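Following this line, the structures themselves.
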Structure I
Amino acid sequence: MSAAFVRFDDVSLAYDGTGNAIEDINLSIREGEFVAFVGPSGCGKSTFMKLCTGLHAPTQGSVSVDGAPVTGPLKTSGMAFQNANLLPWRTTLDNVLLPLEIVEPYRRQFRKRREEFVGWARSLLKTVGLAEHENKYPWQLSGGMQQRASICRALIHQPRLLMLDEPFGALDAFTREELWCVLAGFMGSPAIYRGAGTPDLREAAFLADTVCVMSRRPGRVIERRTIELPRPRALETTYEKPFIDLVQELRAQIGEVRST
């Protein structure tokens, strides 16, 4: 086991007047590991994303990334959310380029290296099947296309942390599964911890190396489960007995959590 890239030590987070969202979390995640957090609604899945990226500070304990304490928003992170949140006045290409315009050291290099950065964006768009849509605006794209562009935007500045907060939750089942495969195509990228909070157990089992099952609020990690399915994973895997059994076991465990 390599040294921890993301580390939570005795971490709790309380929102004003609502009690702890998560409590007494001790967790280490190695570099390159895809971890999915699953559990009942309100268990703190999104809270993990915010703590890892420095959008919130813990009220107790400490969070570190790559050996350094997290004290504010990390420039080394990329995020994709349930809503694509593309800027409506920018084309697909310009939306993908946005992080390079605002995140250092790319920001001060942007004018000088613009053509190079455009090449990066076009390469990503080609990978997700949007090469012919780079000049379209968000309102001209389907929901699935918008999420593809959102994933490209999250990856364009080569983040060492990729956080996914239910990015496919608003899509139909066919499009959602299609985007699982798109995202799985990026799994070969080195040095990225990928964290996902999702209510979809099939999604978690298909994408993750490790699934963390969380308790009801205040959220605690009650089981950390290694997914033994080999990579690369084809969508057909989700219809095979080992995968179905795994999802059923996770579903039964979360059912027990909800009933307690």
Structure II
Amino acid sequence: MTFEEFGKENKKTMMLLPGTCCDWQTNFGTVFPRLAEKYHLICVNYDGFDGSDSIFPDMITVTEKIEKYIIENHDGRLDAALGSSLGSSFVGQLIQRRNVHIDHGIFGSPDLDQSGKLSAKLQSMLVVPLLTSFTKNDKKQKRSKNLLMKTFLMDEETADKFMECFAKFSPVSIRNEYYTDLLTYLEDDIKVEHTKAHFIYANKMGEKYLKRYRRYFRDPDIREFDMQHEQWLFGGEKYAALVLDAIYDFMEMPV
């Protein structure tokens, strides 16, 4: 597991937590330079997704490692943690567990799915083979790339980088990450003093996700955008500029 820090001259700290089957370089690559100009960034790559031979164990074990790093290197406190998709599950756990303190928890259009063991196993059996088959042959690569470019408005270079993740990471790590995320629960009505939960709501995902955000956190700050899931990270400047402005606003809000 790796932690890399950039923009140390900046006063406010922000941890970047990537989503499913992704490293921070791919997940946040399009917005990293602008965030690094304003904030002291702590960029995380989980076990199994850090370029080593390690295997992703489970969400709670990785959460504990993140907490340990924050305690040992930042006195147990961050100004913000920004999670992309599954990375938002880590943000939720860091807030809920209260072992470290985060002023601003920023949730990047997560689904926050939760299920029992049987359902999680069945979902993993269906989804993980699909994720790991994207690059099996030239035909599937082309079809997958076209789908990413059409759905998320990715350019060809970004689509290629995204697809590389599914080829270079271990199917075991991908399965463990996907499966244990479904088993990692958030409480209802989470409220931590001097912590604000901010949600980037991609309304094309559907209103059921909006209801989840309001269920798990008391009085969340929800910003709605007319876009697909995490389209601001992969779909060009139009979406990135709007969401970055919201994040800058989050960071100036009192807690």
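Here is how the numbers come out for the structure above:
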| item | result |
| --- | --- |
| Winner on mean projected area of the Cα convex hull in nm² once structures I, II are ranked, highest first | I |
| Parent structure of the calculated result -11000, given that helix-only ellipticity at 222 nm (-39500 (n - 2.57) for each DSSP H run of 4 or more, over all residues; to 500) is the read-out and I, II the choices | I |
| Which of I, II yields 1.5 [distance in nm of label points 7 Å out along Cα→Cβ at positions 113 and 177, calculated] | II |
| Test item: Cα Rg over 2.2 N^0.38 Å, for residues 57-120 alone calculated as 1.15, pick one of I, II | II |
| Top of I, II by distance in nm of label points 7 Å out along Cα→Cβ at positions 81 and 145, largest first | II |
| Structure (I, II) behind the derived value 21 of relative contact order in percent (Cα under 8 Å, 6 or more apart) | II |
| Distance in nm of label points 7 Å out along Cα→Cβ at positions 49 and 153 - structure with the largest value, from I, II | II |
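Values in this text are rule-based calculations from the coordinates and carry no lab data. Keep in mind the model is a prediction, meaning the values are calculated, not measured. Cβ atoms are built from the backbone, for glycine too; each structure is taken alone.
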